[in-house]
Structure formats: C-alpha cells, structure tokens
Structure I
Amino acid sequence: MKDINTKTIYEPDKFIKMGSFASWKEMAISLFQSRELIWRLFVRDFSAKYRQSLLGILWALLNPIITVGIFVFLNRAGILNIGETSVPYPVFALIGLSIYGIFSTGLSVCSSSIIGAGSMVVKINFPKISLVIASMGQSVVDFLVRLALVIILFIIYGIAPQWTFLIFPFTVLPLVLLTLGLGLILSLLAGVFRDVIHLVSFFTTLFLFMMPVLYPAPQAGIFAALNAWNPLAHLIIGCRDLLISGSFSDPRSFLWASVFSIFLFLISWRIFFISESRIVERV
C-alpha cells in the first residue's frame, strides 16, 4: 500500500535516463502538475510589474498608441510611404503592433525569466519551465488589453467586425508557441551569457521594421524575399488578415508557419528539460 506521506521529488535529470516516450509523458505530467505554481508566479509577476505605477496596465495601451501616432504623422507628412491598407491606417497598424507585441514582449520577459528569479532557481527545486510560461502570460494579457483598443477603433471608424473576431484570440496560439519555443532556449542561454538579454531587445526592435507589422507585406524586394521564409511574418499577416477580412490571404503559408511553431516549441521544451539542471547552476 502506498504511503500517503510520500512526496514526489522533482528530478530534472531523470528525463535523460528515461526512454523517449516515458520522458515525454513525464514532462507532460510535470507541466500539468505545475499549473497552480504557474498561476501564482504569473500573479506575482503581474503585480510586481504594475506596483507603484500610476497608470498601471494602461501602459500596455500607451506604447502602441504612441508608436502608431508617430507612424501616422510620418505617413501623412509624406516622410514615409506606407502604401494602401485595407482599413484605415491607425487600425491596420494597431492590429499589427498588438499581434507583434505577443512576440516582442513575450520573448523579452521569457528570455530573462530564469536569471530574473535569482537565487530562487538554485535554492528551490521546482520545474523551471513554470517561470518561462508565467512570464509569457504577461504578453498575453497585454495583447488582450490592446485588443480591446482595437475594438474601440473598429467602432470609431465604423468597421463591421467579421465573425472570425470571436476565434481570433485562438489563432494567435501558434505565435504564442513560437515565442515560448524561442523563449525557452534563450532563457537557458541567458543563464550562461547575459548578453542574450540585450540581443533580444535589439533584434525585436529590428524585426519590427523589417517585417510587415506597421506596413502591408511587400510584394517585391529584399524584405519580400526575407519574409517569404519567415514564419513569424506569416503568422502576423495571417492573424491580421483573419481579423480584418475574415479569411487568410495565404492559408498555406499560415499553416506551415503554425506547424513550424509547434515543432519548435516541442523541440525547445525537450531541450529545456534536459538542460535546465545544468544551466541553473550558473545563474
């Protein structure tokens, strides 16, 4: 008879010793059992982020509003030529920024989640993936807040939302998985090389201008060639198309980008579980 006082000890190294199927099963069980911990970490991070802040979560709205405002001014002043958009440009740009924010904010907080926990990761034995997933929750909340602003702009400009608006939050799931997959790997690398945090900030800013976030997807040129093989670009375009027109302009590209995101997440998840016990020793 099993002793009711028996406790399960978290041992990340045991995944290396198991067979492939058994280790995936244990990884899934471990993640499921960590759901309450993930929630508590998310609430802690969310409270800490906006503690002693006068505007609180409104900062999630101010950043995209200011960015869109700058690009609207540059476009109307003739400094930039954004081109034709299917909806008024402020709506188009805000949707793009809201979707891209899942990636940029998520990658930033996920990559710094392990080292940000400090001595906690060394002194307490728990699944470290909980820190990464809880951090990702911050970008999802910011996205939902910005989505409310998108709805307001739809009303202001008299745009009738498509029925796909109801399922739109679910279509960003591949983007969340892509961000988590990259975030898991970068959180491990950041434990060894602190420069990773600064590189993430640099590249997320660079990608904002290289990819069709604030402008329609180019049909020719170097950016068109680069975006053709960029899963992130296809996910952003696909999600925005679904919200605006109710359908995907390029469903095949969105599908392969989604499949790629799922595989990247699964591979990163596996690598993270195998490596976390060794990386946290360097934090």
Structure II
Amino acid sequence: MIDLFDEVAYNCSQKVTNLYSTSFSSAVKMLAPSIRPAIHSIYGFVRFADEIVDTFHNKDKKLLLDKFEWDFYQSLQMGISLNPILHSFQKTIKEYKIDIELVDAFMRSMRMDIEKKDYKTQEEYQNYIYGSADVVGLMCLKVFVNGNETQYEKLKPTAMRLGSAFQKVNFLRDLKNDAEILERSYFPDVDLKNLSPEIKTLIVNEIKADFDAAYEGIKLLPASSKFGVYTAFRYYKQLLKKLQKTPSNKLMETRIRVNDYHKFGLLLESYLKIKLNIV
C-alpha cells in the first residue's frame, strides 16, 4: 500500500501546482510524463514555504517555518511523512540525488523574508536571489538530467541565470504587492514608489543578460525537459517585454499579465521551434 500512499502524495503536489500557478502547471505539462511528479513535488514544497512567509500574516511565521523545516528533515530521515507535500519532496530529493545544501539555502532566504524588509547591498540581493530562485532551478535541473552529476555541473551556471531572471521579473511585476502589503524592497538602493525610468532600464537590461545566458543552457537540455523549460522561458521573456513597455509609475498601480490568447501563441511557437530543432 505504500505505492498508493506515494501516488496520493505526488497527486497532492500536483494539485498544489495546478491551483497556485496556471502558468507553471502548463509548462510542467510540456515535460515528459516521467519527470512531472518530481517537478510537482519541488513546486509544492517551495510554494508552501513561500505561503508561510507571504500569506499567513496573523500567524507566528517563524514558528510555522521552523516546524515545516523540522518536519521535512524528519521525513528525510524516516523516509516518510504524513504531510503529502513533504513526503513527495523527500522522495524526489533521494531519487535524483539533490544536494541538501540547496534546500538549506532556500530556507535561509525564506527566513530573510520574515526578518528583512529591504536589501541594501548587491551581496544581500544576490544571496537572496540565490536562495529563493537559483537553488529551485538547480533542484529542477537535477531532475531534468536524471541525477547525472556531469550534466548537472555543465548546465548549473545557466540554470542559475534562468532562476535569477524569473525571480527578477517577479520582483518587477510584484512591486505594488511587495511595497504596500509585504513592505519589502528587493532591489538595492531603489525607491520603489519613485522608480525612475533610468533605474528601471538598468534592471531590465540585467534581466535580459540573464535570459541570454540561460538560453545557451536551454539548448543543451535533454528532450524530456527542453520543451517545458523553453515554454516557461518564452512566457517570462514576454512578461519582461510588457514590463519594459509599462511606465515606471504604472508598475505600482497594476500587476502585469500575459493573457490566455497570447500564452497559447507562445506555446504553439515554442512547440514548432522545438520540433524544427531551432532551439
């Protein structure tokens, strides 16, 4: 019956992915069926941790995060958890030989979201991005290469650049929520309420450089993951284009989105490029 329990746990992670992010869940559907459960389990884990620090404002966030982390390490030691999100994640960690340091770095960044409101130096900014985004990309990369250490090390730098690009795009599109509700400012020495066009251009160009570097790695991904990752890459690049066209003052008034019609177009273009070996 343990196989049934495992299936239920992975199904719960998939449910979390589908309900919390239509864009990410759509990209996962472009991956080979054999690796989808593992990616769902990674998303479920990071999403629940993120929920603790971003949503549960009337709860003791530090206590909840400490317990979540402790429960994870217990599940890793015991090889089982009655929390289905943790159970599926610990199985993925072991199956794909994911370095536990990546999980540690992620949890450090989650704690920073509880303890810090702004990031005054480039070092603080980069450390946060590494822990909150780069390491998630590296966990997924381990799944994409089926735990192969040689392939992982080869693609690691570009996977980190992709994670950084995704996170920085999220920072830009979530300026209003981060500043007004969470009272956070991630970009060093930037007044979010008075974001100048010049500063915004510098941020956009930094993200473009990340995307350019990441693309070189995407071209080398196994066929089982290339379509899904490339689709997500195209989606976030389109988000960046819309953010670039939006006046700085408007970014504090609305959250930029890509409509469903445009998403379908990006999906079709990505499919054709993959099939024609253009990527």
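Values quoted throughout were computed directly from the atomic coordinates according to the rules given, and no laboratory measurement underlies them. If you're wondering where the values come from, they're calculated on a predicted model, not measured in any experiment. Cβ atoms are built from the backbone, for glycine too; each structure is taken alone.
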Can you spot which of I, II the value 2.7 was calculated from, given it is distance in nm of label points 7 Å out along Cα→Cβ at positions 171 and 203? I
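Comparing distance in nm of label points 7 Å out along Cα→Cβ at positions 43 and 235 across I, II, which is largest?
By distance in nm of label points 7 Å out along Cα→Cβ at positions 43 and 235, the leading structure of I, II is I.
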In terms of percent of Cα pairs over 31 Å apart, which of structures I, II is highest? I
When relative contact order in percent (Cα under 8 Å, 6 or more apart) is calculated, the result is 19; to which of the structures I, II does this value belong? II
Where does the value 14.4 come from, among I, II, when mean count of other Cβ atoms within 10 Å over residues 75-82 is the thing being computed? II
One of I, II was used to compute mean count of other Cβ atoms within 10 Å over residues 155-162, and the result was 11.1. Which label is that? I
